[in-house]
Every structure is written in structure tokens, then in C-alpha cells.
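Alright, structures below, take your time with them.
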Structure P
Amino acid sequence: MAKVLKVPDNIGLLYLLAYSPELNPIERLWAYLKSHYLSNRAYTDYDDLFEVCLNSWNKITVEQFRTVCHVEWILHET
């Protein structure tokens, strides 16, 4: 945890245990992207990998994002 981090009043931080990726919703999204778009491929170079990652990220819909990243312990406000 950074001691010099200034968190705006309208943002709340949730501290997660170290080495517990199953508690971090973005890890679920990363696993989804790897399994659906990025696996079983050979990339010619970094730019090719970057382009595929960018395109994959842009294919995720809001509903997919909510479904993949949903966890009960985070309060969702709509």
C-alpha cells in the first residue's frame, strides 16, 4: 500500500489479501480473455500480441464484464 497515494473522496478502496487472485475480479476477466481470445495462438511480435489484446478487450460487452467480474462481496450500485 502506497503511503503517498491520494485517494479522492468519491473513491473507496478495497484492500485484498496478498496472493489471492481469486478475490480480484479483474483476474477473472483476464482468465476469460485468455481462454476465449488469446490462447492457442502464436504471435509474430509484441505489436501483434498488443493488437490482439486490444481487439479482445474491445469485444467485451458491458453485460459480459458484469457477469465475469461479479462477486457478492462488492456492493454494486446502478
Structure Q
Amino acid sequence: MQDRFTVGILAANNFNVLPRVTGLFSKRGFNIHSIAANVIDNSDLSNITIVASGDMQVKEQVVKQLYKLIDVKEVTMLS
């Protein structure tokens, strides 16, 4: 069953980070329902929130793959 889930990502505010994160989803055929990104004040970090759909296996794979991206500092599954 395809359930929606929300992923919070803390990443370095570098050039081309957002396309790399969204590319990870598209390469694996995962659908993004919503995405929001903003720069954290007085920091070189960005907060990216993505709403996607998939089962528990998809959720686990997304988290593991996001951590492999060099600019990603933290990944959190939000309720």
C-alpha cells in the first residue's frame, strides 16, 4: 500500500544540492507530492521538506540513499 510520508532533510546550502536530492527520487521512480526548501538563518545549511509516497521499504531506501549524498547532514522522518 502506498502511504504518504514526510522527510525532513538538513543539507549544506551549496550549489546543486536540491537537484541532487530530487534526482535521487526521480531516478528510483519515487513520486514527490510536495517540496519546500529554505535557508536556515545565520547558517550555511538549508532545510528541505519533501512529501512523497511509498511503503515501508521505500521509506527506508529513501533515508539510506539520502545519507549517501555528500551535502546531506541529517535526515528525519516526520509524522
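Every read-out reported here was derived from the displayed coordinates using simple, explicitly stated rules and does not represent laboratory data. Since the structure is predicted, the reported quantities are computational estimates derived from the model, not experimental observations. Cβ atoms are built from the backbone, for glycine too; each structure is taken alone.
Structures P, Q were shown, and mean projected area of the Cα convex hull in nm² at 7.7 was computed from P.
Here mean count of other Cβ atoms within 10 Å over residues 45-52 has been calculated and equals 11.1, so which of P, Q was it run on? Working through the options, I get structure P.
As an exercise: relative contact order in percent (Cα under 8 Å, 6 or more apart), calculated from one structure in P, Q, equals 48. Which structure is it? Answer by label: Q.
Name the one structure among P, Q that helix-only ellipticity at 222 nm (-39500 (n - 2.57) for each DSSP H run of 4 or more, over all residues; to 500) of -9500 was derived from.
Details: P: -12000; Q: -9500.
Of the options listed, only Q reproduces it.
One of P, Q was used to compute mean count of other Cβ atoms within 10 Å over residues 5-12, and the answer was 17.9. Which one was it? Spell out each step's value before the answer.
Numbers: P: 6.4; Q: 17.9.
Only one of P, Q returns 17.9 for mean count of other Cβ atoms within 10 Å over residues 5-12, namely Q.
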